[in-house]
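Novice: Each structure below appears as structure tokens.
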Structure I
Amino acid sequence: LPKPIIQMTNLKANYKPFMIFRPGSRMEVFNVEVRPEYSHFPWWNHWPVAQVISDGRHAQAPDRMAHSSLAWGGPRDNAALYGMTDKPAVSLVALAKSWIYPAELKVTGNDFISEGYNFRERAYIVNCKKVGNKFECKLTASAKSPLINPAFVIKNWGDRDVELKIDGRKIKRGKNFRFGHRHRIEGSDLIVWLKTESTKPIEISLSATMK
């Protein structure tokens, strides 16, 4: 394909590694055979993969743990998504769209200010103007801008915990709703991750609670 930005490596394992670049990036197959009698892929067994004094050399024989490089490229803006999945490669298209064309965040009220989507953090950045206020927003997801497991960084939230509602339905903290705090000299930020997918707009509310 001309100018591909999604790559999956087909392994025998159930989970297969993938990487996603942003449009305009360069992606190439690393097809250099160093010792074809042993492997069709370039491979190395130097530190730290193998605990021997062999920095920088190519593998001389299949006698210890080794690693390889199957592809390389130049990700635009020095950002890329790396992961593993047990789903088919076509499933990565929606994930790529959610990162490259994120759903628009519309904040309700004036107590929070949206700073937009930070693709390097894969998160929506929001600034809290007053500690203790409820954060309400709408994510305008669509087929072009699907929503897949969004994350939020709410600056200056404070050290309070949070209660989540999606479209008015309360979501308990657990595998589908995770949060934590990032403490800085200037204040404490709330970091939220949601396991949810949608191609339609959804409404989210985050309410501060006492620990």
Structure II
Amino acid sequence: MEKAQKVGSAPGRHRKILPNGAFRKLMSLWRTKKKLTGKTKIRIYSSFVLPILTYNCGTWGLTKLENQKLDSFHRSQLRAALNIRYPQKITNDKLYKLCNSEILSIEILKSRWRLFGHILRMDVATPANIAMETYFMQCGDAFRGRPRTTLPSVLNQDLKIIGRKLETADDLDNLRELEKRRGTWRRLWDSIVVHAAQGKLN
């Protein structure tokens, strides 16, 4: 019997296989000599490749290194789509501006918080909320080895950026109440995104 994997838990290299395949199918388009603007190429990339790369990304619990590797992979595809090859050089910041694109790990962060907010708005008896309650009730159990990087642990890391936390069932309840005040919740989310983006650029 094959070992089942949790949602969003596929190894990092597997996350790149399908989008890389989709990208290669369009290789003739990326390298065409015809008058196809960079803007058009990026629009095509964003429509046919990026959705595959980011599919279900709101469920991913990624380490810092995994985020860095995905950001690098994303930039390599943007450069290839624009046919920017050695010895041509372009800084990461200029590349994002040229493509009107955002750092991929920031897009993943936004998806993570959209999903989390959606779950908090759901009835507490839904499976997703029951799973979260169960997770935090078990957080006190001791275990050996380095703690695994999970979606809740990544959400906790996000919150620590702005001086908050998600480590207990009480923290979860507090966030659920906070989400009911949509303006406050939006400001919290925006603050996390801004601080995370600044950390990426520094």
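Novice: If helix-only ellipticity at 222 nm (-39500 (n - 2.57) for each DSSP H run of 4 or more, over all residues; to 500) is calculated from each of I, II, which structure is the one that comes out at -20000?
Specialist: Matching structure: II.
Novice: Figure out for me which of the structures I, II the number 35, 19, 16 belongs to, where semi-axes √(5λ) of the Cα gyration tensor in Å was derived from the coordinates.
Specialist: Label of the source structure: II.
Novice: Quick check for you: by FRET efficiency 1/(1 + (r/R0)^6) of positions 70 and 182 (r between Cβ atoms, R0 = 35 Å, to 0.05), which of I, II is greatest?
Specialist: If we compare FRET efficiency 1/(1 + (r/R0)^6) of positions 70 and 182 (r between Cβ atoms, R0 = 35 Å, to 0.05) over I, II, the biggest value is for II.
Novice: A value of 16 was derived for relative contact order in percent (Cα under 8 Å, 6 or more apart); which structure in I, II was it taken from?
Specialist: I
Novice: Let me ask something else. Starting from the value 4.4: which structure in I, II was distance in nm of label points 7 Å out along Cα→Cβ at positions 62 and 102 calculated from?
Specialist: I
Any read-out appearing in this document is the output of simple, stated calculations on the displayed coordinates, not a laboratory observation. Worth saying up front: this structure is predicted, and the values here are computed from it rather than measured. Cβ atoms are built from the backbone, for glycine too; each structure is taken alone.
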